[in-house]
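Nothing in this text is a laboratory measurement; each read-out follows from the coordinates by a stated rule. Since the model is a prediction, treat every value here as computed from it, not as a measurement. Cβ atoms are built from the backbone, for glycine too; each structure is taken alone.
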Structure 1
Amino acid sequence: MNDEAIRALLAQYDRQLRLGARPDGPGTRVERSGPVVRQSGPAHAWNGVLWSGLEERDADEAVAEQIRHFTALGLPFEWKVYGHDGPADLVDRLLAAGFTAEDAETLMVAEAATLPTSVDLPEGVELVPVTDAAGVELVTRVHDRAFGGDSSHIGRQLLDRLAAAPDTVAAVLAMAGDEPVSAARLELYPGTDFAGLWGGGTVEDWRGRGLYRALVAFRTRIAVEGGHRYVQVDAADTSRPILQRLGFTALTTTTPYVYVPQAPQVAQAHRQPSLS
């Protein structure tokens, strides 16, 4: 994919998934506030800034307004900064305002129809769709082991979506007998060309056996069946080489900047992670 095609696809992504974002679960709302599009919702939901079109003259006030908004709600929040977002010193302004940077990732996209939709599994492993609370509990167990920390907020988000809008989400487990060893989810964005691959994680003893690729293929098949042209991933450094080999193209970087209001109840909510 040449530079012009990458720029066009990135503009399409911004238009459909950032500017045109819809609430991603019950009790959440997406709204535009001047040069910012943000989502607010329950403490276990993703809360933060989805898109911003800032200029030097309005950037500081826009940042301050988001801090006021989420602090009034008693919520920590994430400002998701993409590599092409302006102004050029946006990151410096966020850091000066009290935000903390988390790990950068790479936004990667592939034409779904060009990707494998099935991959051979290790002997004794099968892929199982997640449809109920018991399956969601196994997903969170895998994520806890694969990534460390507490993934209960992801489980609550997934349960919300399965109950309220099951046509917009799918999740899958790789089971080695009775043991869950890998898990991932797919978010479908109705009315857009994109579906999102999220949360692909494998417990340490099962890495390097093709499970990540199998979960990508399983979810890609669902995306194709749902009429989505592209699948996208916010890829960690460990996933990027695998995705490149599969045919994904890097569009830009994305870095979460997190702000935690200092009220005691908000700090406690942040210790029980509310951001995905």
Structure 2
Amino acid sequence: MRKWLWAVLGLGVALAQQVSPQGILVNPVPTDLQVRVWVDKDPSKRGGALYQVGEPIFIYVNVNQEAYVYLFNVNADGRIDPILPNAFERDNLLRAGETRRFPPEGARYRYTVTGPEGEDRILAVASRRPLSLGEILDVEGNRVRVQGAEGLARALSIVVEPLPDRDWVTDVARYYVGRISSPPSPATATLAVDSRPQGAEVYLDGRLQGRTPLTLSVNPGRHEVEVRLSGYQPYRVAVNPAPGERVQVFAPLVPEPRQGTLALASTPSGAEVYLEG
């Protein structure tokens, strides 16, 4: 599906759309910062909202603490477009408990569903600090510089890596576009695992699956992922993908601390030894 951003003067700029499995960036640690994104036909986030081509659509987002919010729509054909910030909405700082709608009341643009048919997903990223998205997002041109869900997830993982783990979080809203009687329900999910450095062993629920970079088809539900590489500390994270969801895990491996042995002798023996005082 495709949405279009319209100015009152008739300017049209391509906006957001997305299809089935998506790359999704997840925070590997619990955080008290929360963000929630949904569409007007699915306020409870059940994931079954269906929009006919030509229908208007409204996107909502809420945060529990003050945060900078970034919204992306991954199109059914794999293209990605920005929702917030965009050429008309540049203020993306939300107060604690604030809910915003896009487009807002009286906006100079609107979102209209125009296809292609399939499943779209909206990715919300909330951060306590503004993110440097210059390499990803062209706000003036209202376009995302990367292509595909994998590309977006990898690019965002690099942007949020310098932040403290508890300072950012993500959420996803799903909806369907087209003339389908009921949304498809994929039986499996996709798990993509990468690391720096690459070549690390990937264990899923305690079983070795291969080495990074690695893409796996997994059953929906909770899974324990562990990434191991000799000379580095293990990286562990829990994921909980939904049917048809694509979850991206990126492990920045930390070298293990090195220790050595200091042997001392004296003539005559029996002398006292002081280490660092």
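Remarks
- Source structure (of 1, 2) for mean count of other Cβ atoms within 10 Å over residues 120-127, computed value 12.6: 1
- Origin of the derived value -0.83, -0.93, -1.36 (log10 I(q)/I(0) by the Debye sum over Cα atoms at q = 0.14, 0.15, 0.21 Å⁻¹, for residues 72-215 alone; candidates 1, 2): 1
- Which entry (1, 2) yields the derived value -1500 for helix-only ellipticity at 222 nm (-39500 (n - 2.57) for each DSSP H run of 4 or more, over all residues; to 500): 2
- With mean count of other Cβ atoms within 10 Å over residues 104-111 derived as 13.9, matching label from 1, 2: 2
- Test item: FRET efficiency 1/(1 + (r/R0)^6) of positions 136 and 224 (r between Cβ atoms, R0 = 25 Å, to 0.05) calculated as 0.55, pick one of 1, 2: 1
- Highest-scoring label, criterion being Kirkwood radius over Cα pairs in Å, among 1, 2: 2
- For the set 1, 2, ranking by relative contact order in percent (Cα under 8 Å, 6 or more apart) places 1 highest.
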